[in-house]
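Colleague: Scrolling down, you'll hit the structures one after another.
Laboratory data are not the source of any read-out in this text; all were calculated from the coordinates shown. Note that the coordinates shown come from a computational prediction; the quantities given were computed from them, not determined experimentally. Cβ atoms are built from the backbone, for glycine too; each structure is taken alone.
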Structure 1
Amino acid sequence: MGSLTALRGTRDLFAPEIVRWQEIEDAARRVLNRACYSEIRTPLFERTELFQRGVGESTDIVQKEMYTFATRSGDSVTLRPENTAGVVRAYLEQGMGSKFPSPLKLWYIGPMFRYERPQKGRQRQFHQLGIEVIDTADPRADAEVILVACEFLRECGLDDLVVDLNSLGDPDDRVRYREALVKFLRGVEDKLDPDSRDRIGRNPLRVLDSKNEETQELLKDAPRLPEHLGPDARAHFDEVQALLEAADVRYRLVPNLVRGLDYYSRTAFEIQSEKLGAQSQVCGGGRYDGLVKELGGPQVPAVGWALGLERLAIVLEQTKGAAEEAGPDAFVVAMGDEATRAALTLARDLRRAGVRCDLSFAGGGFGKQFKAADKRGSRWAVVLGEDEMRKGTVSVKDLKSGEQEEVARDALAARLLQGAEQRP
């Protein structure tokens, strides 16, 4: 029997890489809590129909990438490929619109699943952080979600941010634009890449997002969506731009910017870090005013964004260097039966006081335990022997300088915490 391995497109996360993920998650909680967003956790799998109706039958996600299977009772369920549809389903099912003040501001973080070719920063099980603002059509909500995304990325250590911005218009605007775009694409169909030719009939706006260089060159002469905006969508888009300018947010208009999901309308955006060259996108989102109604609810406007944690972790490694796991503040070194028994209690008391503390389970002489402390990267060794047990003290040795001092046990935690604050 062969050895068991992780499935292709999945991976294990552990130290020191997991430290970067924890930094990202901590930054998200700080920024989103300050902006008054509430966390929501939805199921990892939902009824397949939710994504067919919500994400769109013609999208690549629904057509090619979903993990769909039948339960024993015959229901078709799908591992969530994205989370906006699940959040809207929860909003409707749980009656959140009547239970909470409007607009409802939510955030989520967790694994998603898409069957696609694995590559660096893109796995079949991947993780997303996202926010949703439900029940407001005000352009200030569009501007706020962009501001919140920028603040989160800055909290993580990314700067030189620029927002790529477009408007996808209202449904009638897109009907007019789709007709003009399809007419243009049919005229150059023989020169398009195969994927783009396939999309002309089922999802022509996705041709604008083609990664094929020759197709992109042809698209320079294509009609532009902003030229087909009606007065309401135009006024909304103009106000979003004015709000971003007032907040000193750098943005640029990108008329070919579209999002890969059918539910987007009006504002669409991606956030880039200019330090990263070609692979600079770190966040994307937009408005989805028709999704709640599409899933069986009333007409309720909404806006939000999502970003991939795998991608962000790679970006931060490029800009900040590899993450490092911090060693213990203190490592208890004990000698003698009584001291060895007391060491675990001492470690517990230090941990309760807020000291990162470890100790050896293998025992051995002082030399072996000191080596263990050094290997774990501890700042201090807290020595507990027969003399210290008798006097109610410990010896604290600085493993960097070699300096050693005697400290009363009841003053030990305060001494270590003071030193930890001064740690470089």
Structure 2
Amino acid sequence: MSSTRFAPSRALRGSLRPPSDKSISHRAALIAAMGEGTAHVNGYLDGADTLSTLAAIEKLGAKVTRERNAGEGVLSPPGLTVWIDGVGLRGARSTEIDVGNAGTLLRLLPGWLSGQVGERWTLDGDESIRRRPVDRIAAPLRQMGAQLTCREDRLPPLEIEGSELRGITYEMPIASAQVKSCLLFAGLLAEGETRVIEPLSSRDHTERMLKAAGASVTNEENVVAIQPVESLEPGELLVPADISSAAFPLIAAVLVPGSEVALEEVGVNPTRTGLLTILERMGVEIEREREVKGPGEPFATLRVRSTPLQAIEVGGAEIPLAIDELPLVALAACFAEGTTVIRDAEELRRKESDRIETVTAALRALGGHVEPTEDGMVIEGTGGLRGGTIESHGDHRIAMLGAVAGLASKEGVEVVGMDAAAVSYPGFERDLASLTSR
């Protein structure tokens, strides 16, 4: 297990294009595999999780051609250019699939597979995946007629036998874009309309892509409905930079005095920009430059400077719009004036690690004053962190949080398990160094 030390940094300066969006890359590959003909995905994330999704659709019968792209601007973003010849909605072949550490793949793919009559699949993954529950997708899929079995009725491996599905109305107890997307995929193959009711709006990448591919999808407030279709034609998709990855250098620039950083081509879909709203409430001014709002995903350059922070309360509708960035909100809160409360975030306990516990342990180890709650954290701002050593627990976001904390700390931070960052942000350490080594 790799161990890396991140020393206190002078001001961060410069610009960079963060890696492509992980959530959009997963969905683009899966919808392309469901489609007819060849789909073209430009800027596909070249990361461990998203490569697991390409490997999965190849095992299902899709033909995948990939070309590495160094990146030369908006029309040629860094990452992979991928051409995918789909198998059609009902053409996936029976097989065993290793999802690696890709929780999104584990939770989205069963929706599509469950409706393909007569085929069988087993989905399994690494040690971390085997601790991630799938009962939240299994329960509604079974209501639709799916035949699923899993360990202890809630954990992988997940076995699927394709069967006839029927549309249902499902009211989700917790907002989750992964569960919603899984049910929308199942609804493509079900008899009748499938309706998903969320308590709060979550990211809408799946709905956008399905509409563009020819599916009948409607959105009314927190209700998404989909009708079955005979075929999809995904066409072409440009993947912007991932706001969840951009969040790490962004927070580093906020916390390290004298910093100013520009992050290019970052996706600014309104269902993903909760972190920006939260930071603005804490006192940060974030400028949007060269914003593009075209028919696909909107993106812009985000410019941010170091700023003194004020404590706030974070909860309610903000949570699903910033669920992956909440560990960084907790880190920022350690540097704020006053006590910050994060609530309504029980979903954090179902990520690659129990992020309420792992974030609390990490920040305490660095000198932070943090108390976990059932659905969040209470952070007493002390103006900074001492530093120390943390373990990533195999969670890419905890590893990168430790790196950012090291730059802003008094004594630096040693991160044990830093290699976990490659899951979503290959080249993370190189990019951070580019902002600190002018």
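Colleague: Taking distance in nm of label points 7 Å out along Cα→Cβ at positions 90 and 282 as the criterion, which structure among 1, 2 has the greatest value? Mind dumping the intermediate values first?
Modeller: Details: 1: 2.6; 2: 5.1.
Greatest value across 1, 2: structure 2.
Colleague: If mean count of other Cβ atoms within 10 Å over residues 26-33 is computed to be 28.6, which of 1, 2 is the source?
Modeller: Working: 1: 16.6; 2: 28.6.
Label of the originating structure: 2.
Colleague: To which of 1, 2 does the computed value -8500 (helix-only ellipticity at 222 nm (-39500 (n - 2.57) for each DSSP H run of 4 or more, over all residues; to 500)) belong? Can you show the working numbers first?
Modeller: Details: 1: -11500; 2: -8500.
Working through the options, I get structure 2.
Colleague: As an exercise: distance in nm of label points 7 Å out along Cα→Cβ at positions 178 and 370, calculated from one structure in 1, 2, equals 2.0. Which structure is it?
Modeller: Going through each structure in turn, the value belongs to 2.
Colleague: Out of 1, 2, which structure matches 27.6, 93 when Rg and Dmax of the Cα atoms in Å is calculated? Each step should come with its number before you reach the end.
Modeller: Details: 1: 27.6, 93; 2: 20.9, 62.
The read-out was computed on structure 1.
Colleague: State the single structure among 1, 2 that was used to calculate distance in nm of label points 7 Å out along Cα→Cβ at positions 122 and 146, giving 2.6.
Modeller: 1
Colleague: To test your reading of the models, identify which of 1, 2 gives 19.9 for mean count of other Cβ atoms within 10 Å over residues 114-121 when calculated. Don't skip to the end; give the middle numbers.
Modeller: Numbers: 1: 13.2; 2: 19.9.
Label of the originating structure: 2.
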